[in-house]
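**Q** Below you'll find a set of structures to go through.
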Structure I
Amino acid sequence: MNKNTRLILALDVTDRDSALRIARDVSEYVDAIKIGYPLVLATGLGIAKDLSQYAPVIADFKVADIPNTDRLICEQVFKAGADAVIVHGFTGRDSLDACVSTAHESGKDVYVVAEMSHPGGAEYFQPVAGSIAKMAVEAGASGVVAPATRPERVNDIRKIIGTGLSIISPGVGAQGGSAADVIRAGADWVIVGRSIYQSDSPKDSAAKIVAEMKD
């Protein structure tokens with residue numbers, strides 16, 4: 001991704017027409033669009049290619065299986081038109097290696113979940129987040145996912161991974177995270193969903209968040 005606006009839209013709607021309309025409306029304000037199971041299960045994996053005309057697409061499937069299954073999932077994701085995939089690291093280095101090698105073969109990116117943004121994400125992830133982040137570096141991943149709801153954790157994880165990997169950070173808006181705070185803490189991109197796609201004007205909401213980060 002090019003770091004232009006530093007905003008990633010989490011497009012968790014379940015209607016194809018709405019998804020395309022919102023993506024078109026906010027395209028000048030986002031560096032990527034993140035899709036997950038809600039949209040893909042409702043519309044099919046082909047939505048990745050449809051959305052890619054507006055911005056690079058990140059498939060947030062939190063891939064977490066044995067290496068061969070992970071490889072097969074990633075192959076299908078990239079074949080469908082996604083530019084990156086989000087995976088879990090707790091399944092171990094061999095599973096992560098399968099995801100990363102598949103991505104590299106296609107010139108794509110892998111982002112590894114170090115710590116999730118919801119309150120429960122601190123229960124079990126926080127004690128191992130550093131180890132997962134370190135593994136992401138060693139495996140050659142493109143970056144990690146760290147919580148905007150806890151900027152101090154983003155700062156801690158940045159110290160572990162250095163400047164070689166990117167941090168994409170969910171939890172801004174509806175979950176209470178601040179875009180400006182998490183950028184200051186060391187994130188490269190913020191991920192925002194409901195505050196944009198549920199607003200009366202997704203375009204204006206995206207523009208406001210981008211302006212906040214620039215200020």
Structure II
Amino acid sequence: MGGSATTAAGFEAIGMALVGFGLGKLLQWPFMDCIFLGACLTISSSSVIVKSFADLGLKQRNFAQLVYGILVVEDLIAVVLLVLLGTFVASHTFDAGQIGLSILKLGFFLIVWFVGGILFIPSLLKRAKNFLTDEILLIVAVAMCFLMVYLSSQAGFSAALGAFIMGSLLAETTKAERIEHLVIPVRDLFGAIFFVSVGMLIDLNVIKDHWLPILLITASVIIGKSL
């Protein structure tokens with residue numbers, strides 16, 4: 001799905017960034033706010049989409065696999081955007097050298113862990129198969145994900161990128177189906193915490209005072225993502 005997902009995500013990211021920037025200009029926001037609005041609309045919520053597809057029983061459909069690929073590419077775009085926006089806020093200019101260095105660093109990080117993980121993790125699980133009860137396998141899988149989240153964060157990337165890398169590596173092992181079955185309750189627990197915590201961040205006074213911009217932004221996101 002790499003080529004299709006990358007192409008689709010590229011067009012979607014550029015289109016939504018332009019929509020967000022134009023909408024900010026329409027609302028007469030400052031230039032910096034328009035830039036950030038465009039960047040925010042560029043990225044979709046992986047948690048919401050994956051959970052919705054799973055609940056609807058669409059997880060194994062071909063189009064769902066393409067959507068997952070697009071979400072992965074968007075996560076990588078988000079890493080680059082964080083560097084761009086951080087540099088822009090600090091200096092009000094885009095540092096091409098810093099951007100290029102961050103992209104190379106990201107590529108190196110992905111290559112090292114994917115190559116190393118594919119060679120190491122399946123062998124480790126195979127050697128320990130006699131000791132891997134359901135409880136131990138669940139602990140090992142979750143611990144590996146948290147370890148990669150920590151390493152990704154230490155390298156300056158998002159926690160989601162680290163979790164995705166380890167999830168992809170575990171999905172290539174012979175224990176993938178068993179791990180997926182065991183981790184469902186944990187996924188549902190963290191999914192509930194995620195949605196509740198996001199809901200608690202909403203300031204109802206902001207919605208009341210700025211209902212028109214919020215309505216326009218929401219409508220643009222729905223229309224843009226649907227297209």
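Computed from the coordinates by the stated procedures, all read-outs in this text should not be read as laboratory data. The shown structure was predicted, so the numbers you read here are calculated from the model rather than taken from an experiment. Cβ atoms are built from the backbone, for glycine too; each structure is taken alone.
**Q** Assign the value -13000, calculated as helix-only ellipticity at 222 nm (-39500 (n - 2.57) for each DSSP H run of 4 or more, over all residues; to 500), to the correct structure from I, II.
**A** Going through each structure in turn, the value belongs to I.
**Q** Of the structures labelled I, II, which one yields 14.2 when mean projected area of the Cα convex hull in nm² is computed from its coordinates?
**A** The read-out was computed on structure II.
**Q** So if we calculate distance in nm of label points 7 Å out along Cα→Cβ at positions 73 and 97 for every structure here (I, II), which label has the highest result?
**A** II
**Q** Now for a separate question. To which of I, II does the computed value 2.8 (distance in nm of label points 7 Å out along Cα→Cβ at positions 137 and 153) belong?
**A** II
**Q** In terms of distance in nm of label points 7 Å out along Cα→Cβ at positions 25 and 169, which of structures I, II is highest?
**A** Once distance in nm of label points 7 Å out along Cα→Cβ at positions 25 and 169 is tallied for I, II, the winner is II.
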